[in-house]
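Structures for review follow.
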Structure P
Amino acid sequence: MIKSYKILSISVLAAFCLAILPGIASAKESVNLGAVTVKSTAIKTDVTNVSGEDLVSGDLSNALENALPSISIIRRSGIANDIILRGQRKDNINILIDGGKIYGACPNRMDPPISHVITSNIKDVEIIEGPYDVEDFDSLSGTVKITTKKPSKKLKAVVNANAGSWNYRKSSAFVSGGAKAVRILLGGSVENSDQYKDGNGDNMAKQLELATEHSTNPKIKGTQYLNSESDRKAYLKKSLLGKVYVDVTNNQELGVSTTFNRSSNVLYPSTPMDAIKDNSNLYNIHYTFKNLGKYSDKLKFEYYYSYVHHIMTNEYRKISLGKNGTIAHIIDSRIFGFKAQNRFHIGKTTLAYGADVSKRNWDGRYWKKYYSEHIGLNDSMPDVNTVNFGFFTKGKRKFGKFELEAGARYDRTKITTNNSDPSETYNDVSGYVFTYYHITPSLKYFIGAGKSIRVPDAKESHYRLKDLTAKTKGELVGNPDIKEVKNYEADMGIEGHFSNAVFKAKVFYSRLRDYIVYNAKKVQYQNVNAKIYGYELSGTYFVTDNLYFNGGVSYQRGRKDSPLAGEKDKDLPSIPPIKTNIAANYDYRSLSFKTEMVAAGRWSKYDSDNGEQAIPGWAVVNCKLTGKNILNKFNLTVGVDNIFDKNYAVSNTYKDLTLVSGSTGEVMLLNEPGRYIYANLSFVF
């Protein structure tokens with residue numbers, strides 16, 4: 001089945017790409033995908049208008065999963081889901097919001113960095129695949145740069161009301177305007193939902209019950225929800241965004257922005273605990289000078305600070321009635337940083353250089369009896385500080401039909417703790433070279449290679465499990481001797497932008513030295529040498545001005561050079577199977593209709609020694625109808641996701657996350673939402 005699916009997907013996309021080649025004319029820069037717009041080049045992909053009225057929730061991970069075949073999600077709940085980019089996850093993907101770094105607090109990834117911004121706040125998203133970002137520290141295999149909305153000079157206001165299945169409700173409002181040199185934006189949103197139901201009609205609590213009902217292990221049985229909590233709402237999420245931009249002079253700008261997110265009572269059924277509080281504060285300040293002279297087109301200074309406060313407990317579960325009562329895990333994550341960067345031109349060459357510094361702090365502790373009694377002699381995360389200082393430079397130049405881009409970076413990083421664990425210091429050089437050859441003005445080849453690094457995070461180096469007896473220090477999961485990861489990668493392909501078609505085909509090979517993986521036999525993180533390789537195809541074909549098709553397919557494969565100690569499996573974890581997105585779009589005057597299929601093959605290559613399991617392939621069909629400028633004020637979207645109510649799961653069960661074991665001994669798979677019907681109304685004035 002999987003082989004036939006791969007052949008079919010590759011054949012369809014290959015034929016699609018070949019079919020559009022004859023349409024060579026003038027270049028078309030972007031592809032309109034309904035409300036969401038994707039602009040793709042060899043190194044990066046820009047996704048704009050993700051705050052569009054056609055989106056069904058405020059979760060950015062779902063929007064990116066539907067827009068790009070190279071992105072898959074890790075389903076943990078109704079919101080706050082993590083992403084996988086080209087076979088990489090967690091801190092291997094660098095997440096920035098308005099230029100500032102942010103890290104989730106939960107060591108079990110209940111609050112991944114991408115969950116601390118909602119779609120209604122976003123202006124655009126830039127995704128860089130591979131080691132081709134030297135401007136930002138810790139960009140190992142990809143960078144996701146999120147830019148939130150900017151204030152406008154003209155007074156504008158937007159009010160949105162969204163409703164959907166399972167009592168999903170979201171309301172948001174934004175107002176922006178300015179007077180002379182000052183521009184202000186203020187916006188907020190409130191979002192909540194009951195538990196979604198899968199294709200079998202089971203809500204999240206029922207899925208957990210079915211997975212554990214035959215278990216004889218009281219700890220597994222105890223993860224079920226209390227009868228009084230089995231129908232509770234899945235989450236409540238609130239967000240507030242404020243920005244002030246000031247034109248200090250005609251070539252100087254000051255910008256200040258703040259974002260406050262407040263999530264409460266978020267259910268995580270496949271995890272032994274739920275998040276009763278997940279709060280984050282993000283602050284960004286920038287000061288920009290333009291056209292200072294021959295050697296400075298743009299000089300920018302940036303400061304950022306982010307703080308995440310996360311509390312997860314078992315108080316909604318049956319185990320909270322046992323002898324240990326309610327257990328809470330309280331974790332805080334902070335990071336502040338400063339960056340200075342200058343850009344200028346010398347003839348046909350564009351150059352940039354800069355420096356940045358950051359300090360990340362992560363600490364956690366266990367409590368019981370509603371946080372009145374501290375558990376154990378050690379905190380789960382012993383107040384770990386990661387301090388980095390880096391320099392970078394990059395340049396770009398055209399030589400006839402050739403175009404060359406290159407960059408380099410130096411980092412010095414030190415990790416320290418407040419306990420007896422040893423400190424670690426890392427000195428690393430990274431960089432890349434990328435070349436384009438323009439066959440015609442509309443068609444070009446590209447090839448690039450680079451090296452990037454990522455230092456271990458605090459969980460990988462210093463995390464300890466809880467100890468309810470308070471007689472020992474808790475089992476060490478982190479490895480203080482773990483090394484930083486080095487990614488040596490090469491990419492090559494072809495890209496075309498034509499009057500009636502756009503396409504890109506790319507292959508990549510990533511050689512990972514000291515890749516950080518989890519060894520379930522040792523209950524500890526370890527280094528291993530490994531490789532990931534794969535391909536991506538994407539394209540759009542405009543049949544007429546009103547009708548067009550777009551699609552993509554992404555495939556990657558990951559292997560360890562040798563099994564981990566005590567294990568036999570050489571498959572790398574968290575490598576999704578082949579994934580395809582295909583859509584048909586029709587626009588007529590103010591109406592647009594889109595129907596799409598999102599599908600993935602069977603998960604047949606997985607790390608069985610570390611808890612992963614086989615997952616069947618799946619395909620779902622979604623459709624939506626959007627009417628814009630109704631009475632010159634309203635936009636209305638109605639749609640159905642998973643039309644045929646398919647029951648399926650997309651994310652696997654790697655043991656570096658603490659997940660619930662099912663009745664058969666396998667870790668619980670959390671199914672995706674079933675048929676979802678929604679309507680979104682926006683009022684612009």
Structure Q
Amino acid sequence: MLAASLPLLTFFISILIPGKISRGGYFAIANTAISLLISVLLFTQVWNKQQIHQQLDWFTVGEWTFHAGILLNNISVMMMTLVSGIALLVHIYSTKYMQGDAYISRYWAYLGLFCFAMLALVIADNLLLMYMGWELVGFSSYLLIGFWFTRQAAVKANLKAFIMNRLGDIGFLIGIMIVLTQFRTLDIDVLFGSRGLVHAAFVENGIWINGLHKMPGIWLTIAGLAFFAGAVAKSAQFPLHTWLPDAMEGPASVSSLIHAATMVAAGVFLLARIYPIFNPAVLTVIATTGTFTAFMAATIALVQNDIKRILAFSTISQLGFMILAMGVGAEASALFHLVTHAFFKCLLFLSAGAVIHEMAHVRDQHNIQFDTQDIGLMGGLRKRMPVTFITMLLASLALAGIPLTSGYLSKDSILIHSFEWAEGRDTWSSLIPYAALITSWLTTFYIARLIFKVFFGKLRLEKQFAKSFSVHDAPAAMRYVLIVLAVFCLFPVFSFNPLLFEDAWLPAGFPVTDTMTRVNMFHTIIPAAVNVMSVVLIYLAFRWYAREKKMPGFKAYMVYRFAENQWFFDRFYNRIIVGGIVSLSKIIYGFDRVVVDGIVLLVGKTGIVLAGISSLTDRYIIDGLVNGAASLAGWTGRFLKHFQSGRLQHYYVTMLLVILAFFIFKYYSAAI
């Protein structure tokens with residue numbers, strides 16, 4: 001708990017005491033460093049040993065008692081070490097990259113909150129706590145993406161990320177509710193342990209058992225798809241992937257943290273944490289989604305000119321590889337690639353940040369306006385920024401899966417497992433490994449294109465403005481971080497055998513969920529095919545972009561325009577989904593204004609008319625009758641009082657008149 005709480009302390013100190021203690025970032029760095037030391041200590045105590053599970057009673061609802069605690073096993077301590085390690089390097093890098101920013105205290109606070117959320121997420125021992133950490137990760141990433149809130153693009157980007165992640169979170173929440181109603185517990189160890197309740201459900205031929213009644217196995221599929229929906233949003237998989245490229249509006253250091261080992265990796269971590277719940281049908285959906293996402297994002301990265309957007313689509317593609325690995329049963333390979341990807345993608349973003357930092361320095365120093373992230377204005381930086389060039393080159397080789405790098409071990413592991421998985425399956429399933437193989441080649445080409453356009457040739461910015469500019473390597477704090485990350489891109493960190501992923505130490509810490517791990521022809525053919533074709537693609541990229549002998553008329557192809565517009569997903573969402581909702585809202589607004597308000601106004605006017613009629617009726621009829629009766633009574637009283645004069649002769653005369661009138665009436669009545 002201390003490892004997770006220290007970044008939270010950074011958040012409160014930076015928010016409540018925004019002075020020297022928080023502006024320099026040293027307090028944040030110290031807390032993150034201590035968190036890393038604790039994580040490493042826990043790693044040595046737990047890795048391939050007995051897990052640690054401690055919990056306390058949290059609250060009771062009816063007959064259910066919920067517990068809160070921590071669960072530390074191999075995947076937990078791996079993620080703790082990875083998150084805190086990457087976060088520490090990003091913190092150190094940020095001391096120079098963010099130097100002079102007016103809101104630097106807020107920056108350290110947001111980083112602290114983000115790290116706390118990720119660490120809380122990975123150590124949570126039940127799905128409810130995990131969901132709380134999951135939501136806090138989304139909220140803190142919203143703050144970081146929109147850190148430069150004065151930019152309208154940043155405001156739109158963080159809002160887009162927040163909303164799209166909420167769509168996936170609905171699925172996560174539905175999955176939790178299904179599990180709770182069927183198993184009466186949310187404890188991860190009880191549910192998904194080696195002898196957990198979910199495992200028992202599989203043993204019973206897909207029937208869910210809770211001791212009281214049996215439920216049909218369809219709930220297994222629904223729950224698996226619901227949880228996967230949460231992972232799709234968080235890990236930017238199709239169709240909820242469009243938020244991640246826009247998230248580049250935040251600082252490069254933030255992009256590195258989000259794309260490397262934290263937010264986007266949370267989706268893969270979720271799948272690994274609850275892996276036993278996925279039946280073959282759901283795993284097929286997972287594999288298909290991951291493959292399509294990887295291929296789609298790679299084609300888009302081929303034609304982008306914004307250096308951070310290229311890396312953003314690269315992240316989506318690599319996450320697709322991890323999701324694919326989960327779908328084909330290569331859980332260990334997926335987690336292996338998650339770790340290696342964390343280092344080389346973090347290095348790629350920080351190297352890109354160093355380049356952008358220098359381009360921005362040129363812009364501000366010479367008071368000229370240009371896009372500091374456009375690779376079309378770069379070139380020739382390998383001699384001017386040698387450390388950045390070498391480190392980014394190593395990260396690019398790891399991304400491409402070239403031998404002697406960490407990426408070679410993890411990516412080839414996924415490709416080999418996917419071909420083994422497809423053996424004996426239907427035709428559609430066999431397309432998955434071949435699509436992954438093509439995607440691997442596309443990865444090599446787009447990252448080679450980036451390297452050659454940024455670091456080779458001549459600085460095209462000088463040609464555009466017809467003047468020379470002084471560009472040099474980033475400050476020492478930034479360079480040292482790049483060098484450390486570059487070391488983790490090499491194979492000795494993970495395996496002393498540079499060619500066999502089976503000898504790597506990290507995958508051995510996770511259960512092998514498939515049986516197709518024998519050494520066969522795929523272990524030779526796939527690496528050979530990947531690397532031979534990679535060499536050819538690197539040569540073509542060198543010829544077209546370093547030598548600037550690009551294929552004539554290449555941009556005329558429809559495929560280029562299709563990929564350049566990102567497969568038109570954003571346009572579809574904006575025009576069909578968003579536009580449709582806006583149009584529907586306008587229709588509802590018009591209906592409300594014309595029909596509903598019209599009816600209300602009509603009823604109101606009718607009420608006013610009826611009230612007027614009622615007022616007239618009350619005034620002239622009801623009051624008229626009452627007042628008339630009163631007037632008649634008064635007139636009658638005044639008339640009759642004349643008969644009470646007290647004179648006897650008047651009484652006689654009156655009696656005579658009455659008798660006379662009576663006899664006259666009788667006479668005329670008899671005559672008639």
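No lab work stands behind these numbers, since they all come straight from the coordinates. The shown structure was predicted, so the numbers you read here are calculated from the model rather than taken from an experiment.
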Legend entry - Structure responsible for -22500, with helix-only ellipticity at 222 nm (-39500 (n - 2.57) for each DSSP H run of 4 or more, over all residues; to 500) calculated and labels P, Q on offer: Q
Legend entry - percent of Cα pairs over 33 Å apart from the coordinates reads 48; which among P, Q: P
Legend entry - Top of P, Q by volume of the Cα convex hull per residue in Å³, for residues 241-296 alone, largest first: P
